[in-house]
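Listed next: structures, encoded as structure tokens.
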Structure 1
Amino acid sequence: MRFSWFAIFRDDANPRVRISDADRAAVRALVAATPGAARATVYTPETAKDHYVDDGPSPQLALQIDFGELIDLEAALGPDGHLQALARPGALPSLAGASPVHQAMARRGYDVPDPVFRTPAGGLACSYLVHYPGPAADTAAWLRHYVAHHPPIMRRFPGIRAIEILSRIDWIDALPWARADAMQRNRVVFDSPEALTAALQSPVRHEMRSDYHAFPPFEGGSFHFPMATDVVKGG
């Protein structure tokens, strides 16, 4: 089983604020050094055009740290854990107005036809981070439908490089932040924001929307955010 920890920083009062170069460098170094982590990714806002949704500005910062074992994830979040440094007063002064939330999840990865990135020199790949707050009327039925139907459509997006679907778990931590409880998160990754936009304007996006209307009953809607994707550890 593979596990991921997400932290999302939003300053809704100042949606256009951005993390400073100094804070970003500090975050990159910190998460890259996380003990037991197989991969660490730093996300910052990007733009892309979707046929169907516009959920407003992306979060100012999001982190995804992937682990092979839940016990390693929990150790990093424990009272003396490595990631406690993120919650120290003044840790990220440029995002002082942000209200971070976090969540640990089980992660499923799916094969794509061509996983080799061709990101332009000097650029970053672009992820579409999606979450479903829930709840579903029947969570098991929701997940069963989603993982059976949605990934086969996703993998037909032109230029798609990665697909992940994550579902919630119980986990232990000692961070002073609010816990998110999204019933599901997704990540689809492309070479660039332009490649993501091209995929979202393709006929495959209409297939995705048709399947969305076939989902088992659920509440809470869904939220979609394009994010520049900086993998600082692993690949």
Structure 2
Amino acid sequence: MSASLGIYRLQQVDRQIDHARAQLDTIRKTLENDAELRAALSQVETTQTQNQRALHEMKNAEAGVDSQKIKIEQAEASLYGGSVKNPKELQDLQKDVASLKKYFATLEERQLETMLKAEAAESELQIAGTELEKIQARLGSEHGKLIQEQLTLSKQLERLTEEREAAHAPIESSLLQTYDGLRQQKRGVAVAEINDNACASCGTTLNASIQQNARSQKQLVNCPSCGRILFAN
């Protein structure tokens, strides 16, 4: 993959993120005069975050219990399998099994705590959602549509953020610094495609050498006129 291709893909995601954030900002400004609605929306967002965190903790706790269970099974297999004959080694294995089981009980307690916490978070989210729905019904269909769009955009933004992390990961830090700097300077558009032998952003005609260099696997090539990174298919 060429250096510019990775940066170009990152920019595509970033521009979608910028667009989603701009739409969310417009919706927020439309709704900002309704304090009751703002409070309900904030509560839903807060409980959504808490619910996601609680589910994540519960999954981690479940994984910890499963992992410890496997360790215990492996240790007991060694203890009772007959392969170990030395009394000292058997005694050590017994101690290991006892220690593993003791920690297993602790992990089970933590798992139960996270399950209860997740149930409580889910309940709070449902209550917040129900209250929001009541307010939406009272405010009418126009605000209801805006709120629904806001929730949809928030979910879209979460997905795009994950996509950005995936696109961001393989790019060298020096290239990212160049990209981030250009995004700030060029109103969010750091990378320009080459279309019809010209920079798609400023229209400057590009010679064959520049176009060939833009396909480089390692280096970035900038438009001699607008300074944006050039991307060639």
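Computed over structures 1, 2, mean count of other Cβ atoms within 10 Å over residues 78-85 reaches its largest value in 1.
Can you spot which of 1, 2 the value -27000 was calculated from, given it is helix-only ellipticity at 222 nm (-39500 (n - 2.57) for each DSSP H run of 4 or more, over all residues; to 500)?
Details: 1: -6500; 2: -27000.
Structure of origin is 2.
Of structures 1, 2, which gives -0.86, -1.08 when log10 I(q)/I(0) by the Debye sum over Cα atoms at q = 0.16, 0.21 Å⁻¹, for residues 118-205 alone is computed from the coordinates? Source structure for this number: 2.
If you work out mean projected area of the Cα convex hull in nm² for 1, 2, which one comes out largest? It would help to have the intermediate numbers written out before the result.
Numbers: 1: 12.1; 2: 21.0.
Greatest value across 1, 2: structure 2.
Read-outs: derived from the displayed coordinates by stated rules, not from any lab. Since we're looking at a predicted model, the values are computed, not measured. Cβ atoms are built from the backbone, for glycine too; each structure is taken alone.
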